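See the structures that follow.
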Structure I
Amino acid sequence: MNAVQLATTLLKMSSATTLAYISDFSDADLLVRPLPGANHAAWQMGHLILAERFIVNELPGVAYPDLPQGFAEAHGKDRAQVTDTTGWCTRAEYESLFHATREATLAALGKLADSGLDQATQNRLKEKAPTVGALLALLSQHDAMHGGQFTAIRRALSKPVLF
């Protein structure tokens, strides 16, 4: 296994885990906060979709499909604590958008040679992730961090432990 194959495997695993955490959520479950001040899964899914597009925007050849109009505004930081239950997507819509975003990342990654992972980054994450490979590692870690938040929501909803 080379480095690109490893990065691909890690991203596939992290996306499968993320989607598994919400696989048995109803649309109403997406809006449950496990405790006051915590983010609900609908906002987090939107955040993950937007963050991937920001984090990996320096991946050569990446071409993300368009998001629905108003999606970025609906899932911005200022909407994280909104109690309004309107304006959010359905679980099926989040799953589809998350999957399409990750597939675009993986398609671009699949065109890289291992040496492409060493390309220096230029965006505001360059201190945390100075190379394209580090950006991809950060993306996988970001999924995992939100997975911890999804498990808290699962517990609040009395959903079964998955992993």
Structure II
Amino acid sequence: MNMISSSYSLSPDRQKGFTIVELLIVIVVIGILAAITIVAFNGIQNRSYKSAVQSDVASFKKKLELFKIDATDGLYPTTPPASIGLGFTKDAYQTGRNNVYYCTSLDRSEYALGVAVKPGNTGFMTTSSGAIQDLAYAPADASVCGLVGRPNGSQMGYSWSGTTGTWQPWTN
């Protein structure tokens, strides 16, 4: 009898199947692939949030300019009326804090807008006379209103009371 062939033959009582080591290797490989996929998905999702908010800000600027043209006094509104149809992609904004700041100058000839993007601590800011700035931080009331000469006093699109938050009617 050949020793090599007999050592590799299956005995009738030995069952076929995977060893625990083989199963663990497969589980680890699946885990690594899942982790890579989740990280890639989160990166794509974060970029989509920023794109949606940037689009919201650009739309906001256009609609406010149209409002100013149609207004009898030719000025920006102190609080944007819901009737101008400002739409915000609400899932893309930070919650747990005020996240949309709108301020006008005292004479209402200028406005500033700042928004906090989800996730992370980033945002966008713009004024009636400027471009949309991509920020490495989430703006606050004083930093936004300061752009139009006011220390604070913005209209919050999303107002956070410390325990609950609500979107204002003008955010649609």
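Nothing in this text is a laboratory measurement; each read-out follows from the coordinates by a stated rule. Worth saying up front: this structure is predicted, and the values here are computed from it rather than measured. Cβ atoms are built from the backbone, for glycine too; each structure is taken alone.
Ranked by Rg/Rh (Cα atoms, Kirkwood Rh), structures I, II are topped by II, which has the highest value.
For structures I, II, calculate FRET efficiency 1/(1 + (r/R0)^6) of positions 29 and 69 (r between Cβ atoms, R0 = 35 Å, to 0.05) and state which one comes out highest. Structure I comes out on top. Quick check on the output: 19 is relative contact order in percent (Cα under 8 Å, 6 or more apart), derived from one of I, II. Which one produced it? The value was obtained from structure II. Mean count of other Cβ atoms within 10 Å over residues 21-28 computed as 10.4: which structure among I, II? Among I, II, the structure yielding 10.4 for mean count of other Cβ atoms within 10 Å over residues 21-28 is II. With helix-only ellipticity at 222 nm (-39500 (n - 2.57) for each DSSP H run of 4 or more, over all residues; to 500) coming out at -12000, pick the structure among I, II it was computed from. Source structure: II.
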